[in-house]
Structure P
């Protein structure tokens, strides 16, 4: 991919109407990797609620203290609090042109609240990019996933994207770890818990007419190319 794929829109249009892309996919579908790639190619910030929560815990703000109450107990941050964190991020200068959202919205209420937030800026979700992968493939991918223990949490897969040296991150040399919920015994229960809310978000964006599904069980570059084509068409309609 090259910088030629960046969206070509007049600067005044970008400032007035942000281009917002939502990436959707089950755990193991490659959503996080593709969201990062899209953000780089489109010249938009990558916004992950996981990253936002971790940043809020570090900054010592009152909002961060509220997030901490839930994160430290290992329970989901409530929708209203999540929206406050996301709204604060959208207010930062680099998000004026829009963003690629990763890990948000996770529920239909969050998707509806995002619509309201964007409407206040005379904007909307340009495209919801749904990376489809069948369940057996998801289980295989999750069982082979390893995550860097460093702060950037680079992701590898023993089958499809192994590190050069076993157990070591290529980028920062940190040890690679298997998340407890990526162990085979817990994967099925995890998918059963996480897929229904995601399908509700898929339904929401189907109803609003912005959902675009792309098969994710192909080489990474092919998936990225398809997603960029969808994003480019959506930007021209926005």
Structure Q
């Protein structure tokens, strides 16, 4: 990538996922899961470059057929100890640092929309935070009530909240890997995506589902089926 571009999308898609093997190319509503993310990125019309970073030949082929560029990465950036910031650094070191903005889009978030991406881009450019991460409301029980389960015994994860009324709980949100924006300059020397000054961009909970287990996959499939048959979620 020779000329400096305005925005680059990086879609990590390693082949060795453990909890849900080959999840990034599992058939989801008629096409490989990663294709949903590539198509949403293309339809948002905010990216000059859409890059899939992978260690897997089959995923690379599907990514190319879906219209993305591909960067193959070595095992040291693809094993269980590798992090998303490692993936970004690898891309930057291999020709993808000459961009004003970087956007990380996880391939296992097929329900995030092109409009979500476009609106997050607009907020990132207008408000200029160090980073912008998509977040969702907790869909069911508030996390303040979380319990550790140890030998069938329950222990409160957060002392002091279990006896309070839920309306007294402070507002919290759940990060989702659907969308993450920052710049190469700010991420170059970081070892985490949670850099100082990061802000949240809220999307509806059902569009922020990260599919990591078969139960996640079933839930996302049900949601897609409902929407495809006319069900409309209330937008916050």
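A short reminder: the numbers here are calculations on the coordinates, not readings from a lab. Quick caveat, the model's predicted, so the values are computed rather than measured. Cβ atoms are built from the backbone, for glycine too; each structure is taken alone.
Between structures P, Q, where is relative contact order in percent (Cα under 8 Å, 6 or more apart) highest?
Biggest value here belongs to P.
Given a computed value of 19.4 for mean count of other Cβ atoms within 10 Å over residues 86-93, which structure among P, Q does it belong to? Show your work: numbers first, answer last.
On the way: P: 14.5; Q: 19.4.
Comparing all candidates, it corresponds to Q.
Once FRET efficiency 1/(1 + (r/R0)^6) of positions 46 and 150 (r between Cβ atoms, R0 = 41 Å, to 0.05) is calculated for every structure in P, Q, which label goes with the largest value?
P
If volume of the Cα convex hull per residue in Å³ is computed to be 131, which of P, Q is the source? Don't jump to the answer; show the numbers that get you there.
Numbers: P: 131; Q: 157.
Corresponding structure: P.
Of the structures P, Q, report the one carrying the highest value of distance in nm of label points 7 Å out along Cα→Cβ at positions 126 and 182.
Working: P: 3.1; Q: 2.4.
That would be structure P.
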At a computed 1.00 (FRET efficiency 1/(1 + (r/R0)^6) of positions 22 and 54 (r between Cβ atoms, R0 = 25 Å, to 0.05)), which of P, Q: Q
Using helix-only ellipticity at 222 nm (-39500 (n - 2.57) for each DSSP H run of 4 or more, over all residues; to 500) as the calculated read-out, with -8000 as its value, let me know the right label among P, Q. Q
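Starting from the value 3.8: which structure in P, Q was distance in nm of label points 7 Å out along Cα→Cβ at positions 174 and 206 calculated from?
On the way: P: 3.8; Q: 1.5.
Value 3.8 for distance in nm of label points 7 Å out along Cα→Cβ at positions 174 and 206 corresponds to P out of P, Q.
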